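Please treat every number below as a calculation from the coordinates, not as lab data. None of these values were measured; they are calculated from a predicted model. Cβ atoms are built from the backbone, for glycine too; each structure is taken alone.
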Structure P
Amino acid sequence: MNASDIASLVRDARSCRRFIEADPIPAELLLQLVDIARLAPSSRNQQALRFLVLSSPADRERIFPFFKWAAALDWAGPQPGERATGYILFLRRVGAQTAHDAGIAAMTIKLAAAAAGYASCIMGGIDRPGLHRVLGLSPETEIDIAVALGRAGEKIVIEPLAPGAPVAYWHDADDVHHVPKLGLADLLHHTGPSR
């Protein structure tokens with residue numbers, strides 16, 4: 001594997017919000033993804049994250065209303081038949097600082113899922129009190145983020161983004177999901193002349 005292979009895998013791991021519900025992600029693969037994520041770096045090696053894996057149709061139906069999909073779009077979210085078939089919820093004890101760990105673990109899950117042929121979306125827009133209540137979590141437990149997973153049910157295209165142009169993603173008339181990204185030269189910061 002080389003840097004080009006990694007770049008291709010990252011492109012394949014784009015956020016996907018429409019899935020093929022008739023082709024569910026295997027529960028065993030969801031557990032394998034958590035097992036891979038536990039190997040990822042953790043700040044001060046605290047390993048403060050815990051994971052709740054949900055994939056049964058009843059669990060998916062129960063938790064779906066607590067997620068907000070695609071804040072940049074005027075869109076109610078995926079419809080029946082195009083919803084995620086697995087969720088990995090990231091949990092932590094109240095007050096634990098896990099922001100960096102959660103991001104690292106979530107991207108690790110996304111990359112491993114993409115390598116296995118599945119799509120995913122990191123979910124930060126969550127009705128945490130409502131989901132906490134419906135799951136019956138203990139008062140000492142907080143919900144951090146979640147990763148929704150399944151077989152991709154939409155096409156995602158990366159578009160060039162000019163500096164200063166709107167960064168919002170969009171769907172075209174064919175429901176293709178377009179994601180604008182700055183080029184490398186636009187992201188590199190240069191210091192002033194050396195003295």
Structure Q
Amino acid sequence: MILSEFPELCGVEQELSDRCVSTELAEKYTGLMKTYASRAEAVGSGFDSNPSAGNIRDGLITDAIKSAGAARKGGSSPVTDVIDYPGWVQRPGLALLCTPGSDVESTTAEVGAGANVVLFTTGLGTPTGNPVTPVLKLSTNSRLAAKMPDIIDLDTGPVISGEETLDQSADRIMELLIASASGEYTAKAQVLEQDDFIPWKRGVSL
């Protein structure tokens with residue numbers, strides 16, 4: 001499993017460092033975060049500029065709020081690998097991959113690092129795909145799933161409404177992931193030919 005988008009992990013560095021299986025990995029992670037942050041600040045920006053206009057409109061008014069949610073996407077597994085862009089996953093388990101928060105740049109980096117299927121959570125309906133790997137769009141709310149059924153592969157909104165537990169939602173996601181990897185399900189992004197591909201040029205992209 002790969003968790004990327006380092007600007008969105010600003011504020012939860014200690015939590016993720018504590019989950020690293022070695023001191024060396026923890027130091028590599030914090031080092032990458034500090035280097036990335038300093039480069040952004042050097043040109044008058046910073047990780048606190050990460051929440052998008054859509055995020056702010058929907059209530060994510062600080063990077064700390066957004067980061068708490070971003071870290072949850074990686075579950076509670078130990079961090080077994082920390083990868084600088086454009087590296088490749090070398091160990092099984094949860095890997096932290098240094099990428100910007102930009103949807104297409106981060107998805108491209110994940111696929112380049114070895115992801116076979118991308119699980120892309122969205123609250124606003126980002127129409128992102130990839131020419132190499134299926135990108136499964138998971139809506140965080142049922143209103144979005146009903147509004148944009150052409151791009152949403154699975155609705156996790158029932159967790160918020162109390163109709164489903166996290167474990168039940170996880171089971172549905174796993175079934176969809178296996179069906180996609182087995183060729184039994186075609187991602188909506190593939191149907192719509194959303195073949196997005198943008199390599200990160202290592203400039204200050206958040």
**Prompt:** When you work out relative contact order in percent (Cα under 8 Å, 6 or more apart) for each of the structures P, Q, which one comes out largest?
**Reply:** P
**Asked** For which of P, Q does semi-axes √(5λ) of the Cα gyration tensor in Å, for residues 111-150 alone, calculated from the coordinates, equal 22, 9, 7?
**Response** Q
**Prompt:** One of P, Q was used to compute P(r) over Cα pairs in 10 Å bins from 0, in percent, for residues 79-182 alone, and the answer was 15, 40, 36, 9, 0. Which one was it?
**Reply:** Q
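Determine which structure produced the value 1.9 for distance in nm of label points 7 Å out along Cα→Cβ at positions 39 and 95, calculated from the coordinates; the candidates are P, Q. Could the numbers behind the result be given before it?
Details: P: 3.4; Q: 1.9.
Label of the source structure: Q.
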**Asked** For which of the structures P, Q does the calculation of helix-only ellipticity at 222 nm (-39500 (n - 2.57) for each DSSP H run of 4 or more, over all residues; to 500) return -8500?
**Response** P
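Thinking of P, Q, which structure, once Rg/Rh (Cα atoms, Kirkwood Rh) is computed, gives back 0.99?
Of the options listed, only P reproduces it.
Once distance in nm of label points 7 Å out along Cα→Cβ at positions 7 and 31 is calculated for every structure in P, Q, which label goes with the largest value?
Values: P: 3.8; Q: 2.4.
Structure P comes out on top.
Name the one structure among P, Q that distance in nm of label points 7 Å out along Cα→Cβ at positions 103 and 167 of 1.2 was derived from. Please list the in-between numbers first.
On the way: P: 1.2; Q: 3.3.
Source structure: P.
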